[in-house]
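Okay, got some structures for you below.
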Structure I
């Protein structure tokens, strides 16, 4: 068996051991992905991270092993301590994030920075599979922003709209901007997709930073347009059509529009060419 094959088997064994030792945290993750609408994409995150790590494997093993750094050992010990403490109190959110940092620390200590740098993003990307316990607190803010902005746009096109909280009253009907219309689900998914895309394309760090900062405004603007168009449809064609037919297909379409806007921005910033070392 070749040295590379032995290393691959060793890493699989370490990953399997981590899963066995901390399986309650992984059960919590799976249940969260199945029940939390904001993290239904959680199943894809480990797969994407695995593909990216596999594509970088051949470059990583060509680098000399320079493990044993004291900083790496400190990171490993601290991360392990945090994970054990969080397991005791069944705080699986902290356990999951701690395990990500523990994996980074272990690889850093065993392989050194020269090898870790190839797997650093795939490992840190695993944090995107961990549901934020306070994510729901952002929904009311987004609902208020969306309702106010969509009402203003509706008025610009001549529709009489009165907004009170999350309810928008039109001459012939009323529309409530609730959690499903806040855009939070699209935002969480878009950030995940956007971060991966920014990583796999070539470009200057400053240009990539601008793309990253643009994700939230792009999703927010797209969602405001979605709700504003819903108000127009409700006024012209009735509440039934607006809240059934249009509401059902508009969300994925406008998500794709936001993604297209991000790709166009990347083209303008010369960040559209996929890295040859990954694909």
Structure II
């Protein structure tokens, strides 16, 4: 049910980066008619934070309207998914919205840029949003930087995070590894060294400065010549150990002498591997 045109007082509640247009309409719509945005860059929603927002909405309502696009018999949510989720949890049946007609490209741009400005996005979510602006909208890194108010080097550094190994990305997503630490780790070319530094940084609670020093020490160390495993029997045994233990295993050396490295990425996984080796069934 569409109500009145956008009032002057609402202008203060609309994020500046997508402003208020003459054709915008203010309305209160049924919450069940709003669909989430497939372009949403946020991949994780903190449940405690949503519950707090829901409690606030129960008391004061939604102060800042959601931004939506009309689509046939429903509306696509462009900005405000946390508020939408919290409003559902608070039991609201209708919510205030700004209705705007936008092209698909503009929807993507507004959604990504507005979310990038949120302080609670993790570095990988920001990196993925930057990459989508480059790949899907054809923007240069400089154009992305201009739109989000950052310098081009910052945008490039975020996008470089996407080159990290999945285990390191998981640490970043969980907030265990900071952007500064990840940047230092990226300067290492060896992927195994990258993972080693990442896990040391977490386990020893290293600061960014300490992580940088560790990386520098490793870079100054003479490079090791690491030969690939040529013995087909040892290679087959390595593959069998990987399948048996369910984790990364490497064998270095020859038949009469060498080393076996077993990798784990959490205490729970270490206990599981330990039980496997001891022959305890899960």
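Details
- Value -23500, calculated as helix-only ellipticity at 222 nm (-39500 (n - 2.57) for each DSSP H run of 4 or more, over all residues; to 500), assigned to which of I, II: I
- When volume of the Cα convex hull per residue in Å³ is computed for each of I, II, the largest belongs to: II
- Comparison of I, II - label where mean count of other Cβ atoms within 10 Å over residues 79-86 is highest: II
- Of the structures I, II, the one that 17 was derived from, the read-out being relative contact order in percent (Cα under 8 Å, 6 or more apart): I
- For FRET efficiency 1/(1 + (r/R0)^6) of positions 71 and 271 (r between Cβ atoms, R0 = 35 Å, to 0.05) computed as 0.10, the structure of I, II it came from: II
Taken together, the values in this text are just the output of simple stated rules run on the coordinates, not laboratory data. Note that the structure is predicted; figures quoted are calculated from it, not measured. Cβ atoms are built from the backbone, for glycine too; each structure is taken alone.
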